[in-house]
Structure I
Amino acid sequence: MATQLDQITQNLREILLEGEYEPGEALREVAVAERLGVSRTLVRLAMGALEQEGLLNRAPNKGFRVRLFTIDEVAGAIEVRGELEALAARNAAEKGIPKTLQDRLRAILSEAEVLVETGLGDLEARTRWIDLNTAFHAGIVEGAGNQSLGPAIDHICRIPLASPRAIVFDRTQPDRNVEQVRAANADHVQILDAIVNRQGMRAACLIREHAYRSGRNKRTNFDALQQARPLPALPGLALVRRGSSN
């Protein structure tokens, strides 16, 4: 059960990811406590937790500042996630996954393929594909049966734009979006095939390459994404820039 501190940390995390504070901006305990209607002590503890997650930096004698991320740091986080998911895929392949999970993952892939053939032209279709992508990646981790992997991947996924849910679509390049998603679907088919056929090393290599392409796509689409108005509703986007981090 979530504690009061957990809830405050989550609330503050959402505020940061929505970009309500600028990268580099100082967070004042009093102001944040008043905004959330809680004590300064709880706010201080929540800020400490978010520092551990990497969303805040501690400034000597000045409290905390919102961290700026670069797109290269995002790509690096995706690479780390890919290594963890590669371990998950290898474990799942070596142990074997139950037929119920196989069937669920195949159903995800089938629906995703239908969506791609529609061209992903509307927000509902793109949102559904993101849900399916997230569910596929979660299913691989579930199949690993390794209780340490989930929390480790969750930690990486808290970095802005690093999670499977943080899909970057370039609204000015719909054909490229479809091409990228079709390639991701093809990756998923091969990854599941390797897992079902108990090919652990193949599954691991495939998912590493899949993560590499995800990071590359983020870089490719990033400039158009930041220039879009209004900005897409993508948590963490406001904290990411090209260039050096603070």
Structure II
Amino acid sequence: MSLALARKYRPATFEDLIGQESVSQTLSLALESDRLSHAYLFSGLRGSGKTSTARIFAKALLCEKGTTSHPCGVCSSCVMANEGRHVDIIEMDGASNRKIDDIRELIEHTKYKPAIGRYKIFIIDEVHMLTKEAFNALLKTLEEPPAFVKFILATTDPLKLPATILSRTQHFRFRKISQPILERHLEHILNLEKVEYEREAISIIARSGAGSVRDALTLLDQAIVYSKNFVDISTITNMLG
């Protein structure tokens, strides 16, 4: 069974990120100069690259060749990170683990040193979904975590976060991806997949993606199947109604 395009072409390096140059450059410089915060907040539209960036940043922090903006991708640490099985990268979905007991369990993990890496990295997605009690429980650890702990919080709605959380994180804002950039990205992927297309059809898909790489790729996946490997404007118009 073939991988969904959004998974197959998920960014693996900072250079792979689409339309988020200022974020990737700033994080790269922080890594190269070793000016690292203990907590980061990534906010922006769904599908704009927040979780992918968090995973790349975590991999960069743990690469065996040292903290680097260009993780090697081949050491055991990078391979485990790429495969989503690095024991020192703990991901949590704030939407389904939003209660105080969930956060207390996470905080308990911060007390123990990394199993194999130099850092223990906690990625909390949709962090705005946590309850008020859960935020309060997280606050103390977020303020004074152990030296080996890094937090990366991601949200589509930063306005729902308490000011106390915002003030304790470095905030990176992810932009909506412009239509021309999305179009070029979709065309590049279609060329790699050896799928023929009409440029007008790709413009419609990019516009329907509304600034989200993931949404645009999901539509492109559907279009390839629906159009039987020739993504043309009439097929796309019919597909999207």
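None of the figures in this text is laboratory data; all of them are computed from the coordinates on show. None of the values given here were measured: they were computed from a predicted structure. Cβ atoms are built from the backbone, for glycine too; each structure is taken alone.
The greatest value of FRET efficiency 1/(1 + (r/R0)^6) of positions 63 and 143 (r between Cβ atoms, R0 = 35 Å, to 0.05) among structures I, II is that of II. Assuming 4.6 is distance in nm of label points 7 Å out along Cα→Cβ at positions 167 and 207 as calculated from a single structure, say which of I, II it is. Attributed to the structure labelled II. Ranked by relative contact order in percent (Cα under 8 Å, 6 or more apart), structures I, II are topped by I, which has the highest value. helix-only ellipticity at 222 nm (-39500 (n - 2.57) for each DSSP H run of 4 or more, over all residues; to 500) was computed and gave -13500; which structure, I, II, did it come from? Going label by label, the one that fits is II.
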